[in-house]
Structure formats: structure tokens, C-alpha cells
Structure P
């Protein structure tokens, strides 16, 4: 039987019959490699690319660590938190329904929101109790002062409760 070009192989080709560079990216269909075709790894490893564009596996991190970027050209690493948080004025929400928080979105002032109400503010030397808020000191509690204190407590519509 005549053929155009070379005569077809009489046996099926095996993987070992193919040169290493025979199948190029250009010859592969989009999405041709499924997860099942990837080399087996370890649970918790991540795949990323190095500065040359080659795939690399990031080893499993330690429980409680987070994935930290090292910037462009460097592989990310798992790292422990250093204990400091810089919120840059953003709100720190404290409860599941997001109505209790602490913010410091204005310079040198901390605002406390409780149950959706802005209840207290702190500045360098002042703790402010807004109108409608209460400071309650339970039975056995005390207000103490190590220095000089004015003998009276003034109120401008706020309440100070002792002995609850």
C-alpha cells in the first residue's frame, strides 16, 4: 500500500520512544493537564513559580503559621506572626455580628463601639464617656488615685454609678 510520507509504525509507540522535547506547550490543548496528572505531593504543600518561571513546591508550614510574601522574585514562606498588628486605622471587629469594635481612624484617638453605639473614646490623657453612656463600679470596686485629685466629681449629663 502506498503512503504519502513515511510508512506508519507497525507497533504502537511507547513513552520511551518519544524524545524529551517532542511534546511542547504549543501542541497541548488548553486545560489538558488535570490535577490527576500532577506529580503526587504532600498535603499542605503549595505550588508556585520561582524567579525563572519554573514551578516549585513550597513545603508544608507549621500549624498556626501564615503564608508570607517575600516580594517579587522570591518564593513565599510559612511564618509565625511576630505578635504586632498594624491596622493602619482600620476597624478591629470583636464579635460575630460586627457591632463591637475598636478603631483609631483619627490621629491619637481610640474609639470603642459596643452593640453598635460609639460608647467611649480615649486620647493621650483623657477617657471620654459620651452623653447617654454610664460608668458602673460594682460593689467592692473603687476609684483610686496615687496623686492629687479634685475633691468633687462633675457631671455634664453622664451618670456615675457606685455600688451595683
Structure Q
């Protein structure tokens, strides 16, 4: 007895993912969260800056003399490090406590590159600057995580749509 197999027809289907979605840019992230940035002047006291962090539920404020040029960034981490030495610094200007060498990113960079920078440098807040180095926004690791979750949900929905129509 000889068994002959039927020719197998192979069909291929392509999942269509939106390339723009996979290579999301920082400006798209800012468009969703907003471009407003809370800034303080270098002479602002640390306690005043802390009040802003509390009021707006922030983890960092950008230090700037004019709201456009970045002088530094004051983060919760900067404050905690100083607290280990006592609380006398609370009346000092933020310029005494801030991180003055600030890494920045540009709106046209990918969110993936932002994630890489934040991971490699162990930072949670990154100011966004325009072509002239002026402050254009601020992104946090929370913004990146929210964006990443949104992307994963989008891809899941695409896969579910594909599977349900197969």
C-alpha cells in the first residue's frame, strides 16, 4: 500500500506593524504628556523647590535663569544625598545642590535611545532641548514606561486582530 501525501499549500501572512509606532520619537511622547516644564531659578531655596516637587508631584525640576537655558537639574536623588549630611542645606540655593552637568535629548531622537541613555546613565529625568539648546520639555522614566506599555498594548491588539481574522 502506497500513501501519497497531498501537496501542502503554504500560505504566508504578514503582520502589519506601523513602523512609526515601533520607532516612536520623543516629540510624540511629549505631544501626549505636554511640553510644560516646571523650572526654578538657581537662587531659589531648596525648600521652595521641594514645595514645588510636592505640589506638582514631580521627581525633578529644571534649574534655569530664564526658563529656556538649562543651568542644572534638581532631583529627589540630589536632595536625598544632601540629607545624609544633615538638613542645614534646605535654605541654600538650589545651585548648591543641583546636578550641573545635565544630559539632554532632542525631540527627533527615538524613545528607544532615550531608554538606553536613562538605563546606562542611571538617570530618571532628561530635559529635551531644541536645535538651539533651549528647553523644550522634560521626560521621565515614568513617561518612557507609559509609552512602552502603550506600544506593547498596540502590538498585542494587532496580533489579536490578526489571529481572530485567520
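Read-outs: derived from the displayed coordinates by stated rules, not from any lab. Keep in mind that what you see is a predicted model, and the values were worked out from it rather than measured. Cβ atoms are built from the backbone, for glycine too; each structure is taken alone.
Structural remarks
- Computing relative contact order in percent (Cα under 8 Å, 6 or more apart) across structures P, Q gives 25 for structure Q.
- Ranking P, Q by distance in nm of label points 7 Å out along Cα→Cβ at positions 43 and 147, the structure that comes out highest: P
- Value 1.10, calculated as Cα Rg over 2.2 N^0.38 Å, for residues 35-90 alone, assigned to which of P, Q: Q
- Computed -12000 for helix-only ellipticity at 222 nm (-39500 (n - 2.57) for each DSSP H run of 4 or more, over all residues; to 500) - originating structure among P, Q: Q
- For 3.6 (distance in nm of label points 7 Å out along Cα→Cβ at positions 67 and 99, calculated) the corresponding structure among P, Q: P
- With mean projected area of the Cα convex hull in nm² derived as 21.1, matching label from P, Q: P
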